[in-house]
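Scrolling down, you'll hit the structures one after another.
Where a number appears in this text, it was derived from the coordinates with a stated rule and is not lab data. Since this is a predicted model, take the numbers as computed values, not measurements. Cβ atoms are built from the backbone, for glycine too; each structure is taken alone.
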Structure 1
């Protein structure tokens, strides 16, 4: 399952629904919104590399949404305060 679909399920459903209807304007709008969600994966890039940033940001975003506790197993460390705020801002900007 796509990590983004866990955090932004409505955006992915909207994309699927628009594709099924062959509604090109709605499909483009949904794709544009999904492209904005990709920012989530790099919000901790200064403190993590590759998969670490993706995992940390996704787990924290899910925690903010009330899904899970956001616990990470070593070697991953929790997000720092600055990155947590960046995730929270993105979630607010892309509120579903």
Structure 2
């Protein structure tokens, strides 16, 4: 069993259709996507003692919104805002774990 400490951290990523880059501890594992006070957030399991961070890119798209088929990326989750009037879908568009 590992002695590595683990914590759940929140990463606000935006409000509405956008693309953003956030810095996260290396090996952060995204566990959930939801909105909090109408801001789309990711919750990730991290090692708080990890000294290295990496930039990870995310795209938020609305239901029914056109987007480039080359957006690619890995689907992370869907959440609602504005009392369910808005539905956002989150994709991680670039992620490369360093060796």
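Quick check on the output: 27, 12, 12 is semi-axes √(5λ) of the Cα gyration tensor in Å, derived from one of 1, 2. Which one produced it?
Values: 1: 27, 12, 12; 2: 26, 16, 10.
Source structure: 1.
Quick one: distance in nm of label points 7 Å out along Cα→Cβ at positions 54 and 86 came out at 3.0 when computed from one of 1, 2, so which one is it? Write out the running numbers ahead of the final one.
Details: 1: 1.7; 2: 3.0.
Going label by label, the one that fits is 2.
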If helix-only ellipticity at 222 nm (-39500 (n - 2.57) for each DSSP H run of 4 or more, over all residues; to 500) is computed to be -19000, which of 1, 2 is the source? 1
If mean count of other Cβ atoms within 10 Å over residues 22-29 comes out at 15.4 when worked out from the coordinates, which of 1, 2 was used? 2
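Identify which of structures 1, 2 gives the largest calculated value of relative contact order in percent (Cα under 8 Å, 6 or more apart). Walk me through the numbers before you get to the answer.
Working: 1: 26; 2: 29.
Structure 2 gives the largest value of relative contact order in percent (Cα under 8 Å, 6 or more apart) among 1, 2.
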Distance in nm of label points 7 Å out along Cα→Cβ at positions 6 and 62 - structure with the largest value, from 1, 2: 2
